[in-house]
Structure I
Amino acid sequence: MYDSIIIHRNRTNKVLVSVGIDVAQDTITSEIRTEKSSTSTLIATWVVSYVTNGSDGELVLTLDNSALTSVEESYGYMDLKRVSAGEPLSIFKYPVKVLFQGVVTA
């Protein structure tokens, strides 16, 4: 598990996540928010896809560079929500801190 995830501004960011269970029939979502609360301000929403077909629990989280153009925060928090058979389930025990970092090359 990560202590924090670094997101580079003006870049498309991809993070590989292994959840360790079959999620092929599930819907996975993830948002980055200003605080550790679902009612706090939304910063960005990850696009979640499978590395293969989801049966291996391997996911790819993608944030397109265009989703980061107006982000002014220096950090936020994220988690993963899994909906299985209509039931919302947590994947992480705690929210993960996300750090937004500038880039050197324009």
Structure II
Amino acid sequence: MPLSNFRLASDQSNDLHVVIVADDAKIRAITHVFREAIDEYFGFDITTTTQQQRVAIVERNLSTIEKIITSRYAAQDFTEYTESGIAHSDNNKLIIITLQDLRGVTLS
């Protein structure tokens, strides 16, 4: 089945990335859009840009980023999601979005 129900995770406290989640039946795709990718794409000064600003950008551009995630997921370009404090499950897949992924797409 394809991924659906793309949304921002409720916890965006880790300022190293913005988190998007999507579902494929029992599989959850967890995507980290790296802070550096957003900052470099928009030419932000990392000392003054806030996590709130990055989250707002990802939210505003979610439909475009969904296409990147969908493509990576279909190509099985992901790893198992393991994070301390989170129970391990083969049903959690991690997709990392870097600046290279954002090149060639238009974000506003």
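Worth a mention:
- Winner on relative contact order in percent (Cα under 8 Å, 6 or more apart) once structures I, II are ranked, highest first: I
- Test item: Rg and Dmax of the Cα atoms in Å, for residues 9-48 alone calculated as 12.6, 40, pick one of I, II: II
- Cα Rg over 2.2 N^0.38 Å from the coordinates reads 1.03; which among I, II: II
- Structure from which -9000 was derived, helix-only ellipticity at 222 nm (-39500 (n - 2.57) for each DSSP H run of 4 or more, over all residues; to 500), options I, II: II
Just so you know, all these numbers are worked out from the coordinates, no wet-lab data involved. Small disclaimer: the values here were computed from a predicted structure and weren't measured.
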